[in-house]
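> Have a look at these structures, which come just after this line.
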Structure 1
Amino acid sequence: MELTLEIRGIYATALTRLFLDRGIGVASPPSEVMAAQVQNGAGLPARGSAGVHITDIPGGQGVLIRGSEEPVGLVVDAMKATLRDLVCRPAPDQGVAAEFPCLAKSVLDDLRNTALPTVFNHHRLSLIAPESVDLVEKRDLAEHPERRESLSRDLENALVWGTYRNGAKLKIEHVKLDGPILYLSEGEIIEVAPDVRQVTLRRGEFRGRTTYDGLHIPKNHGDYAVTVIREGEWFYKHTYCRRHGALIGTYYNINTLVEFYPDRIRYVDLEVDVVAWPDGRVEITDEDDLRERCERGYIIPELRDRAMETAHRILSVAQAGRDTSPDP
């Protein structure tokens with residue numbers, strides 16, 4: 001089947017490159033550079049009878065793919081083959097909502113860079129300050145492509161890491177594989193380590209259940225958690241304590257790589273977790289939930305395997321009594 005896609009939104013240039021590389025035609029390429037490449041034979045011209053429309057989802061964390069079932073399936077398969085942490089959810093009218101976690105955005109950044117000057121973390125930073133990103137790319141990176149790494153790091157420091165201060169509040173945006181977004185109790189920043197891209201939070205006033213998830217231990221007034229989050233890890237760690245510091249237990253959330261924003265962190269939860277009790281017991285939880293989500297097509301098997309590998313690695317380190325904060 002010959003496909004023609006119409007792509008609009010912040011991911012248009014990157015996705016155009018992705019699909020052209022896979023032999024899928026794109027109508028009205030989103031940039032002059034990309035249009036010239038298509039006309040010069042670097043990509044396939046737009047043709048075919050099966051139309052698929054791709055637009056941003058609200059919030060900009062991915063795209064909505066709409067069309068008839070078979071061509072939409074082919075488009076999703078092409079994306080899954082390239083974006084290894086892609087999360088796909090059913091949408092109305094035979095559509096698919098595709099979320100781009102951290103690694104997917106990174107691949108799309110590099111694809112966009114083949115057509116236009118693009119900083120690292122372009123798509124995430126564009127959700128924060130699109131004008132600033134556009135200025136750096138057009139004014140500085142276009143003239144000095146060899147400075148891509150340093151310009152990118154300076155921009156991220158200005159928009160994200162430079163905004164973090166001890167005592168400031170940071171939200172935790174916990175995105176479930178099937179779509180709901182849970183906002184965990186926000187934390188107060190108690191330590192920022194930009195050199196290793198790590199933030200430590202102190203959290204209290206826990207929401208939701210009357211017991212700690214996984215640990216099955218009652219919550220008491222005055223309890224708190226120390227939460228350590230590092231860029232580039234497939235998990236982060238909560239250490240729960242009573243008011244005077246007695247250890248309640250430790251909870252390791254397995255997730256896609258955390259994305260840092262000025263007011264929050266965001267990730268997609270991968271269902272499986274590791275919990276550890278003060279008496280030395282350690283357990284992996286919710287494996288069946290992860291398998292079920294994979295079987296339903298929300299994620300590819302390789303991402304499921306990555307989550308389980310991470311859980312077993314943490315389990316082994318914790319059982320040996322070694323520190324697991326945050327890179328076992």
Structure 2
Amino acid sequence: MFKTGLASLLITLLASAAVVRAEADRNYGGNAQAQAFIERMVVEHGADRAELQTLFGGAQYKQSIIDAMTRPAEKVKLWKDYRKIFVTDKRIRQGLAFWREQQQWLEKMQADYGVPIEYVVAIIGVETYYGRIAGNYRVIDALSTLAFDYPARSPFFTKELEHFLLLAKEQKLDAATLKGSYAGAMGYGQFMPSSYRAYAVDYNADGVADIWADPVDAIGSVANYFVKHGWQPGEGVVVRARIRADYSSEGINKLVKPTLNLAQLAAQGFSPVLEMDAQVKAIPLRLQGQAGVEFWLGLQNYYTITRYNHSFRYAMAVTQLAEQIAAGMNSGG
């Protein structure tokens with residue numbers, strides 16, 4: 001019995017080691033899609049073919065990235081479980097510390113962009129624990145794996161791979177060493193390469209928009225992203241909703257730009273618990289909370305947060321973390 005069990009264990013370990021070796025040996029040097037991509041980079045952007053051949057010869061396939069893409073927490077967890085990951089005492093404490101450390105720049109950002117400090121702090125907190133956890137995958141591995149071995153979203157990640165290589169060239173960075181998330185997101189605010197190139201700002205005017213290591217640039221860049229995606233200064237984000245027994249579930253949790261105003265939503269069975277202008281537009285939301293089903297109305301600013309990560313759970317986590325951090329600052333916590 002013991003010998004049989006030991007033999008099974010050894011077989012399992014050897015099989016696992018073989019899989020690891022096979023993954024480590026699988027690079028994109030001879031991949032037909034990668035070769036076509038290299039050729040396009042040379043023709044369209046004047047890239048150095050030899051440099052790209054070397055880069056993709058060292059870019060490795062990562063099965064763990066494919067696994068993570070197929071089961072993201074934003075889609076598989078109920079709100080009550082998802083919330084526990086991000087709205088925690090530790091993350092709130094660290095958010096307060098980050099606010100105090102960067103208070104001058106955060107106050108400037110709020111004045112310049114009209115985005116409340118707590119929302120920028122919450123985004124950075126949710127994304128990277130205020131820069132502590134920015135990802136351990138090489139970006140070239142992540143984006144190559146997803147561009148060439150994840151057909152469901154290959155066009156998107158192929159474009160992101162293009163932006164990544166252009167970004168590395170523009171900022172004189174070594175594309176082989178830069179690290180990020182399993183999806184290729186980078187820096188304090190976890191910007192995808194296209195977002196980095198489009199929305200990152202050199203907020204402290206030191207000559208480079210650096211969201212990898214510079215929290216000041218990250219602060220300005222997150223705020224800029226919000227504004228460019230429709231943030232409405234001085235407006236709310238989300239409000240609790242009352243429902244009628246016959247409410248319509250047709251538009252619930254659909255991440256589309258709000259088109260129905262509160263008067264129209266009232267006709268469908270949703271009304272805010274606070275007195276609000278009937279012309280304000282919102283999205284009806286239904287979430288499985290710790291104490292049962294919760295109903296909310298997400299306003300334009302809520303929708304803007306979902307442009308950062310296309311998940312209504314993500315936007316609610318950012319919102320509630322922001323509220324907790326702001327409450328902590330206001331109470332002197």
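> Suppose you compute distance in nm of label points 7 Å out along Cα→Cβ at positions 71 and 287 for every structure in 1, 2: which one lands on 4.3?
Numbers: 1: 4.3; 2: 2.4.
Source structure for this number: 1.
> From which structure (1, 2) was mean count of other Cβ atoms within 10 Å over residues 95-102 calculated, if the value obtained is 22.5? Mind dumping the intermediate values first?
Values: 1: 22.5; 2: 17.5.
It was calculated from structure 1.
> Which of the displayed structures (1, 2) returns the greatest value of mean count of other Cβ atoms within 10 Å over residues 79-86 on calculation? Could you put the intermediate results ahead of the total?
On the way: 1: 19.4; 2: 16.4.
Once mean count of other Cβ atoms within 10 Å over residues 79-86 is worked out for each structure, 1 has the highest.
> I've got another one for you. Out of 1, 2, which structure matches 1.8 when distance in nm of label points 7 Å out along Cα→Cβ at positions 199 and 319 is calculated? Could the numbers behind the result be given before it?
Numbers: 1: 3.4; 2: 1.8.
Source structure: 2.
> Relative contact order in percent (Cα under 8 Å, 6 or more apart) computed as 17: which structure among 1, 2? Write down the numbers at each step before the final one.
On the way: 1: 12; 2: 17.
Attributed to the structure labelled 2.
> Where does the value -17500 come from, among 1, 2, when helix-only ellipticity at 222 nm (-39500 (n - 2.57) for each DSSP H run of 4 or more, over all residues; to 500) is the thing being computed? Don't skip to the answer; put the middle values down first.
Numbers: 1: -9000; 2: -17500.
Answer for the origin of the read-out: 2.
Quick note: the coordinates plus some simple rules give every number you see, no bench work behind them. All figures in this text were calculated on a predicted structure; none of them were measured in a lab. Cβ atoms are built from the backbone, for glycine too; each structure is taken alone.
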